[in-house]
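Enquirer: Next up: some structures, all given as structure tokens.
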Structure 1
Amino acid sequence: MMEKRDRESKLVLIIEDESHIAEGLSLNLSLQGYDVCVARDGAKGLELWKDRAPDLIVLDLMLPEIDGMSVLQQIRLQDEKVPIMILSAKGEPSDRIEGLSLGVDDYLTKPFVLEEFLLRVERLLTRADWNHESASELAVPKRYSFGTNVVDFETSTAECKRGTIKLTEQEVRLLKLFIAHRGKTLTRKTILEIGWGYTGKVSTRTVDNFVVRLRKYFEQEPGRPRHFKSVRSVGYVFIPDPEA
């Protein structure tokens with residue numbers, strides 16, 4: 001057992017559906033002086049992240065409701081700074097690469113050594129303190145241009161064929177999602193899970209309606225879209241610079 005050290009009320013959010021692991025981590029982090037909250041599924045994890053603003057997130061990948069990768073992506077669309085450690089039985093190189101490409105800070109496979117886990121937690125929180133005042137590079141820039149459009153994510157406004165428009169929070173979230181995955185087809189299910197956070201409360205028709213809205217803003221010919229294109233029976237793909 002590591003020696004307990006003084007902490008400044010750092011809050012760790014554990015998103016883990018295996019009770020014995022969640023309880024064991026919670027106990028040992030508490031003994032180290034951290035505050036801890038636990039979610040047993042992805043939807044609850046997102047809810048606690050929004051409500052509690054944790055200093056560190058420990059995230060399992062195989063979760064009920066919303067899987068860990070979708071939870072990770074939704075958080076990263078809105079917060080690039082909070083440290084996230086994946087704790088998963090999925091230890092293949094492809095799993096690690098996917099997690100790192102989506103913005104995870106550390107990746108530890110199960111089974112793991114408790115002392116190593118606690119040291120990694122301490123290291124991530126220390127690094128976060130060092131970087132607290134320095135702005136990190138966002139996966140989506142503060143200003144983004146495509147076609148004749150310019151989106152300013154700091155002010156939630158856009159310059160488009162309609163002039164200057166004010167974007168809603170949900171429109172901003174979906175734009176960030178499309179831009180972060182530009183050139184890649186996103187299924188309606190993926191858009192729902194990442195863009196809304198919980199599929200049970202929103203239908204796929206809602207996704208279609210929002211895409212129609214984005215086309216009205218940003219397409220020169222909404223009926224013949226060049227940027228927000230449909231992929232039949234699958235979903236949508238965002239193409240920032242389509243060929244003429």
Structure 2
Amino acid sequence: MQKYNVRFLDRYHVAENTMAFEFEKPEDFTFLAGQHLSLALPELMYEDERGEFRTFTISAAPHAKTLLITTRMTGSGFKKTLAEMPLKTEVSINGPMGEMVLDENAPAVFLAGGIGITPFRSMLLESLHVGQKVPMTLLYSNRNPDVAAFHSLFVHLANMQLENFTYVPTLTEDDPRNKKWTGERRLFTSDLIHDYVSNVDECIFYMGGPPTLVDTVTKTLSDMGIDDERIRSESFWGYE
């Protein structure tokens with residue numbers, strides 16, 4: 001793991017209260033889809049008891065020319081600084097880190113809740129880039145459509161570009177904004193998984209989301225008879 005100084009290039013909204021931040025990618029910075037990095041800001045514009053460091057999954061694919069992180073905007077001093085600091089500000093990154101990477105030899109099932117979607121954006125875009133043929137299914141849970149980061153990208157990949165990819169978004173909140181929604185509304189139960197994954201005994205399951213979701217779904221998979229070796233996860237604590 002190395003330390004790099006890079007420039008901040010851009011920021012934009014990708015969902016309600018969720019932003020993506022783009023940084024320079026050093027020539028010798030190589031990573032695997034699903035890995036993460038730590039980010040240090042040179043100076044905080046607002047107080048933050050957790051300081052100027054945070055860890056983020058890299059939501060860009062490894063072949064991309066820049067680095068991208070995506071996060072919920074919680075109002076912490078760190079996040080507020082990210083949202084307001086000038087472009088071209090120099091920041092420090094350390095990485096890459098993490099072992100939740102795609103096994104190219106087995107069908108993949110991605111189970112994402114909220115901002116836990118970020119490693120799977122990287123995996124899917126890299127799979128498209130390299131022409132990977134392994135079957136992949138993404139089940140993506142959000143409260144309502146407004147908070148579903150990258151939803152339109154996954155619809156596009158499933159409909160137009162990525163072979164052997166199935167996208168199943170599910171909305172769990174009974175909200176007026178959802179009234180036109182005709183898709184899934186179920187939580188990540190064994191019934192939902194079996195309805196969209198016919199070969200569960202052959203798949204590797206990857207999870208990203210709040211610790212409570214990861215713990216609950218891990219138990220569900222275990223109850224379905226999925227061995228621990230075929231369950232990989234990353235918990236997203238707090239979002240501060």
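Where a number appears in this text, it was derived from the coordinates with a stated rule and is not lab data. This is a predicted model, so every value here is computed, not measured. Cβ atoms are built from the backbone, for glycine too; each structure is taken alone.
Enquirer: A value of 0.65 was derived for FRET efficiency 1/(1 + (r/R0)^6) of positions 53 and 189 (r between Cβ atoms, R0 = 41 Å, to 0.05); which structure in 1, 2 was it taken from? Write down the numbers at each step before the final one.
Expert: Values: 1: 0.90; 2: 0.65.
Matching structure: 2.
Enquirer: Figure out for me which of the structures 1, 2 the number 22.9 belongs to, where mean count of other Cβ atoms within 10 Å over residues 69-76 was derived from the coordinates. It would help to have the intermediate numbers written out before the result.
Expert: Working: 1: 22.9; 2: 18.4.
Among 1, 2, the structure yielding 22.9 for mean count of other Cβ atoms within 10 Å over residues 69-76 is 1.
Enquirer: log10 I(q)/I(0) by the Debye sum over Cα atoms at q = 0.07, 0.11 Å⁻¹ computed as -0.27, -0.63: which structure among 1, 2?
Expert: On the way: 1: -0.27, -0.63; 2: -0.23, -0.57.
It traces back to 1.
Enquirer: Work out which structure the value 20 belongs to, where relative contact order in percent (Cα under 8 Å, 6 or more apart) was derived from one of 1, 2. Kindly include the intermediate steps, with their values, before the conclusion.
Expert: On the way: 1: 14; 2: 20.
Attributed to the structure labelled 2.
Enquirer: In addition: One of 1, 2 was used to calculate helix-only ellipticity at 222 nm (-39500 (n - 2.57) for each DSSP H run of 4 or more, over all residues; to 500), giving -5500; which?
Expert: Numbers: 1: -12000; 2: -5500.
Going label by label, the one that fits is 2.
Enquirer: Could I ask something else about it? Match the computed value 3.6 of distance in nm of label points 7 Å out along Cα→Cβ at positions 77 and 181 to one of the structures 1, 2, and report its label. Before the final figure, lay out the partial values.
Expert: Values: 1: 0.8; 2: 3.6.
Here the read-out was taken from 2.
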